[in-house]
Each structure stands twice: as structure tokens, then as C-alpha cells.
Structure 1
Amino acid sequence: MKIRPVFLNNKKTIFIAGPCSAETEEQVVNTARALSKYNIDLFRAGIWKPRTRPNSFEGVGSIGLTWLSRVQKQFNLKVAIEVAKSEHVAAALEHKIDAIWIGARTCASPFAVQEIASSLRGVDIPVLVKNPINPDIGLWIGAIERLAKAGVKRVCAIHRGFSCVNDNIYRNNPLWELPLNLKKEIPSVQIICDNSHICGNRTLLNDVARKAISLGFTGLMTEVHQDPDNAWSDAKQQITPDNFGLMQQEVKNLNVTELDFLEQFRTEIDEIDVNLLSLLNNRMNLVKKIGIETKEDNTILKQKRNNEIISTMLKTNKNLELNEQFIHSFFEFIYKESIYV
């Protein structure tokens, strides 16, 4: 799959910012004016909002495109909107929108993604793809593949978290391993973290931003509003332009002062992982020898022995800081693997 980067400067963190929804021309222009001093890479604003219930604010529609055109000309900012069907794509192209993104609900529908991909055939515009609502990495990869197959050359992934079933401090569970797995599957893809939709509230935004950058994400997409408490959609997760500036500076400081240390820690983790693999191999060899010497195939006795091991490890953990459920699951997995040795 041939994918070119959407953002060419990989040495700096990419910042995408703007309101969840374009509400009025004044709101869009004032927010853009305030953000223009922070040298953002894309100004985002939703004009078609796929809401769960029909009585919610569903966006101002095509009139918002003229407001974004004004932002481009007045502040020399590149602008991006969400599209969900071919008509949206056509309107975006007509108004020379700089980039488009496919939302989580749309990503979950291969028919909808294919419609958008087909409408972009022969068009060179950056497309950002949010992960689907549920933790299905296949749908995410499939959406990127459909765009690439249609000839869209510049594609980027946006990690906005996954729907939570149980109580969680986040609006959407980060499940960081999934975007990292996406990167393994498609090494050339850049990944932006939508910390606003992961958090669902502004108090966690900085923590999630730091986490994403420390994991090697290309940048951040953050919802910024001139008056977030009175926003027409997703008020709790939006921040003021000034607070965005503070978050941006914190992330830039992280780039400068902490990433070298993080790389050192990762090297140490790699060494520990190699040792773990060697120790597990030695353990399996011992299990194999026991099987040869005793010709033991009594599953009940093996399970009893494994229960004893888990009990001992849990007692040992009293002086350590590991999660007990992790210990239990880890040794259960080793036990299941050893059955087949």
C-alpha cells in the first residue's frame, strides 16, 4: 500500500485545532484569529455533524464552508472538515478545503468509506481517517486501504479512542495498543491523537497529549472554542485558545527535554524483553523435561500445580507493585501454552 505523509515535517509535533462545530461566522473567525498566533498546522471545524439523536445540533451545513474560506484568506491557515458522503466531498473540493477527515461512525461503514473513496478518485487532497467507534482495527485498516486503492496518496490516521462499555475516566477508551498495532501493519501511516474525544472533558487533555507524544504519535487534534462552556456541541471537552497554547507549549517542552530519556527507557525495556523471552524459553524446556521424565498428562494435577504457582506469585507480589489480575492472567497463559509443549 503506497501512502505518503500528510504532514512533511516529522521533526515537530503537528497541531490540529479548532471548534467541534462551526456555529456562527463570528465564532469561527474569532477562534481562528486567536489560534493563528500558535502556528497550528490545520484549523478544524465540523459543519456536518453526525449526531446520535436527531434533535441535537447537526451542524450549520454548507454555509460554514464560506466561513472557512475566510479563515484561509484572512489568517493564512489551512482548514479541514469532516465528510460523510460524496456530496460533502464535492462541496469541500468546490470551496478548496485543504484537508478532510472521515469520522468514527463513517469509518465503521465500508459502504460509506467506499463512496467517499470513489468520489476522491484522481483528487490529491489529504484525508484523515478516525478509528471506528468499536475496537475493530480491521475496519480502520480497511478504510485506509479503500482510499489508497482509489488513488488517494496522502492518508493519515486519527486515534480518538474506542467506545467504553464500563465506567471509565475517559469518554472513549484509548486502548493505546491498537493504534500502535495499526502502525505495525502500515508503517508509513502517520497517527494523530484526538485527545478531545478520548478524554470527553478538558481536565485530562494534557495528560493524554503527553502520553500520545511519548508513544511517538505525529501530533494532536484538539477542540478549541472561544467560549467552550457555551459551545453548541461537546462543550465539556473543548478549551480556550489560551489554554490550548499552554498545552502546546507543554508538549513542545516534552519534545525537547524528555524524549531522549524516553528513548533510553525504551532501550532498557527492549533488553528486559529479550531476557524475558530467554527465561520463558528455559521454563518451557524444563516443563518439557518433566513431561518426558514423568510421562505426566494428568490435566487436573497440572492445573493444581499451576494454582499453587499463582498463589505463590501473588504472595511474592506483596513486595512488588504488579496488578494481581495481570499476574493471574499471565501465569494462566503460560500454563495453557505449556500444555502443548
Structure 2
Amino acid sequence: MNKLVAWTVRLSALLSLCMSVLMFPAPALAEVAAQPAAAPARILHVMSYHTPWRWTEGQLEGFKAGLGEVKAEYKVFELDTKRHSEARQKAERGKAARALVEQWAPHLIYTTDDDAQELVTQHYLNTPIVQIFSGVNKTPEQYGFDKANNVTGVVEHEHFAESVQLLKRVVPGMKRLVVVLDDAAMWGPVVERMKAAKLPPDVSIVAWETIRTYEEYKQRIAAYPQMADAIALIGIFNFKDAAGKNVPYQEVQRWTAENSSLPDLGFWVDRVHHGTLVAVTVSEREQGLAAGRLARQVLVDRKSPRDLPIQPTTKGAPVISLARANKLGIRVHSDLLLSTQVITRFDWDTK
């Protein structure tokens, strides 16, 4: 009888171990073996930017929805690279994020946007830690993801042609467009896709401008009415003030809304809340939702990340700032307002 009891105990322990291994592709099998089968998955979310921000928060909300009812424990690390964009600052933030990885030993790392890929994901390629990403502008090959067996995710492809078409519907006479960028490396692939986009035949891009300081930006905004009908306001995070510090993009957008006489477009809904006239947006929720579904396939369906293709989300949503249209003296047709998301006030306005 004692032998039977002993074998029963051993069998139960073996089954528990198997369930743990199947449930979580963990950093180390020895660690998983020490956990009960019902233990929650440890998920570390490393965001490139910071909160509060609709883009970053929306991706995490979508990820959790895509993951579903999987029991999980979350930690969030903000790299905050829009406010700490110097190479030394980024390196320090990346080192702190990786220290948390080593200390907490997550089962899965969910990274959002490009800086997190450089500072975290690339350091754990072909390790047992599952890595899922979203909001990435560069190609997977630029990060080595195509040669990694533990990484998959969702790339971010902008809706440039659609945004131009929406702006054209709001401002029919728009023909000359200038594109504004800061000097961040992430814009390279974005520019390539923008240049390949099929625009309306009567619309031309008259200039691609890379701007480095806030003062230069203000001067260029004053000059654009002589050369363009509208602005594609894309990169606005790295403008430096007189002290060499990054000017918050919200400040840049408020100044623009209060001083620019030209209509403008962007790619993200947060920009429209802060004064950009129109955008066919990349949905932050759809990005996170797709990433969460990939994570579920790994954690629940036991699929390997290398077998899950890296793809962009395709759903875009048209958004118009009625507040900005009114300020520019543009009358938006009611049928267009009924078919788009309408932002009626600027984010800095009191309710």
C-alpha cells in the first residue's frame, strides 16, 4: 500500500510539472517546475514612451482583451524615450528595463513601439523568454526578428494615402503638401512607405523637411503658406528648446493650432485630440488586440512564436477635429461628420 501511495504522489507531481511546462514557455524549466499549474503568467509590458498617452495605454488595453481570460500578473515599465531621447538617457532606461527582466523573470515580454525593440527585445533574441511586440515602424529584419525563434508581433503601417484623401474631402482645393519630420531614426521606414503611397493625381508633396529645433519649426510654419496648402505633421517629438531639451509634443501641437493657418494631417487619434485637423488613424487598440491574440496562441495553444507571422493591422479610422476646422474657418459637410469620429474640442480646453 505504501508503494502505491508513493507512486500516486510521484504521478501527481509529474502531471503538475507537465501542465506548467505546457502553459508557460518560461525563462527556465526549473523555475516553472517549482510553480503550481494554476500560477499566473508573468507578463512584463515595456512601453517605449510614457503615460498618460492614448497610444501607449490603448495598446496595453487591447493586448489584455486579445489575451482573454488567461490568468496573468502584469508589470509595466515606461522607457519614456520621448522625454529622454539622448543616447545616454536611452541607454540608462534600457539598462533599468533589462534589470527588471532579470530580477522578475517574466514568462512573456510585451514591447510597444520601436525604442523598446532596440533597448529590450533585441537583447533577448533566441532565448526562452517569449516576446510579443506591437506599434513597430521598422521592418522585422532591421531588428533581427526574422532570425529569432522567440519573437512575433504586429508592425505599424500608416494610412497616408487615406489621410490625404480625407484631408482632400475636408479641403477640396488642397494640392501642395509639405511633410514635417523630426530627426528620429524611426521615421526612415515611414517615409519610404509614404513615398510609395498612391495619392490623388492632383496632390503633390512639395517638400520633405527634417526639423531639429522648436525655433526652426516655428519659422518654417510661418513660411509654409507661401509654398504649400497643407502640412503632413508626422515627426514632432524631438524638437529641442534653447536649453537642448525636448519640447513636449502637446506643446508643439497647441502652438501649431494657435499659430498655423494651414490645415494638417497625422496618423494617430491622439494628434487629432491635440489639434491636428484630420487623420485616418492607426488604431492603438487594434495593434494591442492583435498582439494579445498572438500571446494567447503561444500561452494557451502552445504555438511557437516563430510559426506566427509578423503582420500589420489594416483597420484605420477616420477622425476630424471640428475644433480645429472651426478655428481655420473650414466648414465640414454634415455627411462627412456623420461618417467619421469627430473631436469637438482641444485637449487643453477645460470641460
Discussion item. Starting from the value -16000: which structure in 1, 2 was helix-only ellipticity at 222 nm (-39500 (n - 2.57) for each DSSP H run of 4 or more, over all residues; to 500) calculated from?
Written reply: 1
Practice prompt. Tell me which of 1, 2 gives 14.4 when you compute mean count of other Cβ atoms within 10 Å over residues 95-102.
Written response: 2
Practice prompt. Assign the value 65, calculated as percent of Cα pairs over 18 Å apart, for residues 143-310 alone, to the correct structure from 1, 2.
Written response: 2
Item to complete: State the single structure among 1, 2 that was used to calculate volume of the Cα convex hull per residue in Å³, giving 175.
Response: 1
Response to the item:
relative contact order in percent (Cα under 8 Å, 6 or more apart), calculated, reads 15; among 1, 2 the input was structure 1
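Coordinate-derived values only; no laboratory data. Keep in mind that what you see is a predicted model, and the values were worked out from it rather than measured. Cβ atoms are built from the backbone, for glycine too; each structure is taken alone.
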